1. Tell me which of 1, 2 gives 36 when you compute relative contact order in percent (Cα under 8 Å, 6 or more apart).
2. Where is mean count of other Cβ atoms within 10 Å over residues 17-24 largest, in which of 1, 2?
3. For the read-out helix-only ellipticity at 222 nm (-39500 (n - 2.57) for each DSSP H run of 4 or more, over all residues; to 500), a value of -24500 was computed from one structure; give its label from 1, 2.
4. Which structure, out of 1, 2, was mean count of other Cβ atoms within 10 Å over residues 41-48 derived from, given a value of 12.0?
5. In terms of FRET efficiency 1/(1 + (r/R0)^6) of positions 57 and 97 (r between Cβ atoms, R0 = 25 Å, to 0.05), which of structures 1, 2 is highest?
6. One of 1, 2 was used to compute Rg and Dmax of the Cα atoms in Å, and the result was 15.8, 45. Which label is that?
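Readers should treat all values here as calculations from the given coordinates under stated rules, not as data from a laboratory. Note that the coordinates shown come from a computational prediction; the quantities given were computed from them, not determined experimentally. Cβ atoms are built from the backbone, for glycine too; each structure is taken alone.
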Structure 1
Amino acid sequence: MTENFRKLGLAILAGGAAAGAVDILSAIAGRAGKGIGAVLPMLQFMASGLFGKTAALLWNPWLMAAAGLAVHFGLTLMMAALFVLAARRWDLLLRHTWAAGICYGVLVYFAMNCFIVPHSAVPQWKTPPGFWANVNPAMSHAFYVGLPIAAAARHFLKRDA
């Protein structure tokens, strides 16, 4: 029993950490040419979901950037936990890692943009309009969030499936 909890914990931690790291590095790389002045507001924006716009932009910017990073990794750990718990129930998710990971990443993207972020304290959030405005970010969630989570789940839970 303890071994199962250890595997679950490792799958969640590894999947959440990998997804969080790859996703945030992708976002930072997309802004790298604009310097740290473009990265800091992005991280502060992430913190605004928890603290609101005023606090995220007016409090210590480095503290709020760290809070935004913590929010980001907290969310990816929750995403990993949901997938890992589902994979324990439906071994199909472990047998078809690529398909499950890609589908889960796209599902997470739409859940975040249509339900979670609009109901957070993020100021004036609007879901990107139209199909094509959502393709690139949905695909990056598929490969940068869903796949690392599915791969970690398969790695740590495969003997249980």
Structure 2
Amino acid sequence: MEWAEKYLGSDEDYGFAEMLGATSAILMGSKTFDFQLQAMGGEPQALPSYVLTNNPMRYDGLNDPNVHLIHGPLGLVLDELSQHIEGQVLILGGADVVRQAMDAGKLEQLFLFITPDVLGAGLPLYEGELAGALSGFTLVASTPYSSGLLKNEYRLIG
């Protein structure tokens, strides 16, 4: 996630405040959470945040009442969260977590940020062609930013 730090320092929030305003809770993987902990300097989470982790002991000493450590198949986790959370759950970052949500048919909306960076490694968001991975979605908006980022918004068809 180090590549993202240069975009976080700009005056642009890339629509993040609007997304958070429409969100009741956040779900993220442990790598995204670790990055967020480091970037936010220990600030408490503004919303209930559910962190997928198979190693909750690594967060011993974390004292934030809005952070909940969870594990299990993502489809079941999202089903369980829907029983306790009214409103929208934002799945924040992590190609693995987003891909699992797509595979489980649990995404209704997807914001895909395309950067001008060339990454040498990482986890792919999808297998094969992007068009095939997003065949159940339609592009509803595309927003370019002066930093070079492009935000594409997709919605589930039907």
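1. Answer by label: 1.
2. Numbers: 1: 20.4; 2: 11.9.
Once mean count of other Cβ atoms within 10 Å over residues 17-24 is worked out for each structure, 1 has the highest.
3. Here the read-out was taken from 1.
4. Corresponding structure: 2.
5. 2
6. 2
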